[in-house]
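The data blocks that follow each hold one structure.
Coordinate-derived values only; no laboratory data. Here the structure is a predicted model, which means the values were calculated and not measured. Cβ atoms are built from the backbone, for glycine too; each structure is taken alone.
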Structure 1
Amino acid sequence: MRVVVTTETRFSRAPDGSVWTPDGPAYPFFSRYLAAFDTVRVVARLHRVDQPPAGAYRVDGPGVELWPVPHYVGPRQYLARWRSIRQAVRAAAQPGDAVILRVPSPTGLMLAGWRERQRLPYAIEVVGDPYDVFAPGVVEHPLRPFLRHWGTTRLRHLCRSAGAVAYVTERHLQARYPSRPGAVSTAYSSVDLPEEAFVPEPRWIDQPPRPGTLISIGSLDQLYKGIDTLIEALARLAADGEAPRLLHVGDGRFRPRLERLAAEAGLADRVTFTGTVPAGPAVRRRLDAADLMVVPSRTEGLPRVLIEGMARGLPAIGTTVGGIPELLVREDLVPPDDPFALAAAIRRFLADPARLGAASARNLDRARDYSVDSLRPRRDRFYRTVRDTAARRTPVGGRT
């Protein structure tokens, strides 16, 4: 049986038809669905390029094909190309296919509506929260309030209508977007770390790091990662004579603005933006060289980068948003958009070797819950349930 999977990730298609991504989910991610299905069709926006981006990863491969949706960026282009997008999405799945929608997603929502009209089943994987994504200060767009209301309303509808729902969090998304009574519901993260992602033991820290190296990771295409708040916190520390350094891994259109913010705060020599770094060993080397991870996000589902840092035994500070409180204890959390609280938390960590050591041990132990051996059985059971439901062609909502 074939499974059709929607994603909002934008991929690049080379002239030979191969599909690539510099930092998104690649073939190893989508091949997970082959545990229950014969083939996987990934429905995604494809942008034609002359050659694969440097350091990119192959997305298609044995058992995994890409179904192209007309490329667009932002609501304006989406509306302009809506008819051709709808045509491509409707043609992506046949009645005999299983369908798993990674939501929130305009593409997923469009395919869900088409399946409902055909009285065919679909499942969803809830990987984010539009209520947080379109919160004030996260996205700069005149339609932000409308998109926030529309997105949360539609996601609630999907969770009430889908025959099976998987969440990347253990509690947070379930509370805001509950599945319907009687539906199959489970929780597993999209993150499952291989054994080489883990250090064998926690860090031994016997003295405060001086001056201390912080690391943050994430896309800079929007401001939802809160790196501007982190720079403000560093400026406050610098004003008090403290000089921790920050390494940010990731790139995007807001990078020049953040570089200017750091320069205006007198931090140009203390804040380094690496740009995109290939996943795996290159990122782990940077995590291992840091003293403290900072995740100052304004919105999150369950951040992979935080789990990866924890797997390296790295102490961490995060905000009280999304699934972050499911990963870190209360004393390691701060409110979002609060540079005063963030600066104080960084100061307390870097001044206290015992606290750093305890957090290292605690984080490494918690990260083990996201190993391949821990998550794969739950995920595979969910996929088999979706496959068996599609084989019976049980309609959406359990109607017959």
Structure 2
Amino acid sequence: MTIANVFRWAARCCPLKSVALACLVAPLIVLPVSAESESAFSLQGFGTLGMARTTTDNVEFVRDLSQPRGISKEWSGLIDSVIGVQGAWRFNRQLEAVVQANSRYRYDKTFTPDIAWAYLKYDPTPNLSLRAGRLGTEFFMMADSRWVGYSFLTVRPPGDYFWYLPFYSISGADAAISIPLGENVLRAKAFYGYSDGKIPLAEEQWDIAGSPMAGAYLEYQVGPWQVRGSYANIRFERDLPLAPVVNPIVVPLRGSGMTATELAFLSTRHTRTHYFSVGAVYDNGPWQAQLMLNHIDQGSRALESSTAAYALIGYRWGAVTPYLGYSWVRSHPRNDSLNFVTSYVMDDSRSTQDTTFAGMRWDVARNIALKAQWDGIRGQASSIFPYRQDRRGNWDGKMDIFSLTMDFVF
């Protein structure tokens, strides 16, 4: 059995087995490197063992849109548990190859390991970096490290702000440049590529493979402050699989499924979604703070545009950091529906809610952090996006989430 098959078997059985196998197998795949050579191989990893529950069975809470099912009143490790391993081979001071694989709950209801990154990096000068291959997406600030729980103060990235991003990698290239300005630094990056993967929709999957993505950001670091403005977009190559999802609801009501006119009205094929965001991160002494704002402009009538934001503040007392945060999201309903069928689909992407969250991080040992968090979601009854298994008419838009995690890096 190959190493890949071992990981695949363990991931399907239990993420905890993936964690154990990653730790056992990792030392076996380190390649020997001559001490006299400029080249060097390094192996690192990260993971989260998480449990969470909510206070309702009327919807299932998910971490983001990439997850087909979520959690409810029973404690579950489904949405937050992950294991990742990253290997980097530096051929010389300018050229490096990086591969990252991880196992997490994904669109097909499995923990099958996936190659998240696989790229070559070339640094022609100390201030210029070029990469090509499979890259992480950077639609919003901090979005490329969303699954590295140890790098976040909170249990998970605030959902109101981040859950609209089910995109984790592209096949393409990017270029980044850093410009020193006295004691401060100005950075810029641009990327272009094609998406891969699928997004779950009820029991179906929306295939977004081959959809072109492009974006750029400008970032300024001054003292303890890091400020970024970014823009990105994606042009979808395929339609949502609406008919098999909606027809079981429509046919009993009118005796026929979705019409060609209705499907064309809700088409996502060749429509473009735009992502705008600004963010600021402060880290100085015991204080940590974050402030983020985004706007998503959906090109298809099937999806409502939205605006979201969050604010977070934490204070370190030795190894313990309590934190408090607040987030909100407002989607923007359209007023051009054809009939009750298209209205039903359009309403499915509505999200209007506020979330207050509080928690504590305890860095109990080197490279290990324990976290406990409470989220209080208060929204409208029509706010059902991106929850799974929603029971319209029973959901009142309110729930509490309790989470416990252990994050680690190695």
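Out of 1, 2, which structure matches 0.20 when FRET efficiency 1/(1 + (r/R0)^6) of positions 95 and 375 (r between Cβ atoms, R0 = 35 Å, to 0.05) is calculated? Going label by label, the one that fits is 2. When FRET efficiency 1/(1 + (r/R0)^6) of positions 167 and 255 (r between Cβ atoms, R0 = 35 Å, to 0.05) is calculated for each of structures 1, 2, structure 1 comes out greatest. With distance in nm of label points 7 Å out along Cα→Cβ at positions 175 and 231 coming out at 1.8, pick the structure among 1, 2 it was computed from. Clearly, the read-out refers to 2. Where does the value -11000 come from, among 1, 2, when helix-only ellipticity at 222 nm (-39500 (n - 2.57) for each DSSP H run of 4 or more, over all residues; to 500) is the thing being computed? It must be structure 1, since only it matches. Hey, mean count of other Cβ atoms within 10 Å over residues 127-134 derived from one of 1, 2 reads 16.4; which structure? Derived from the structure labelled 2.
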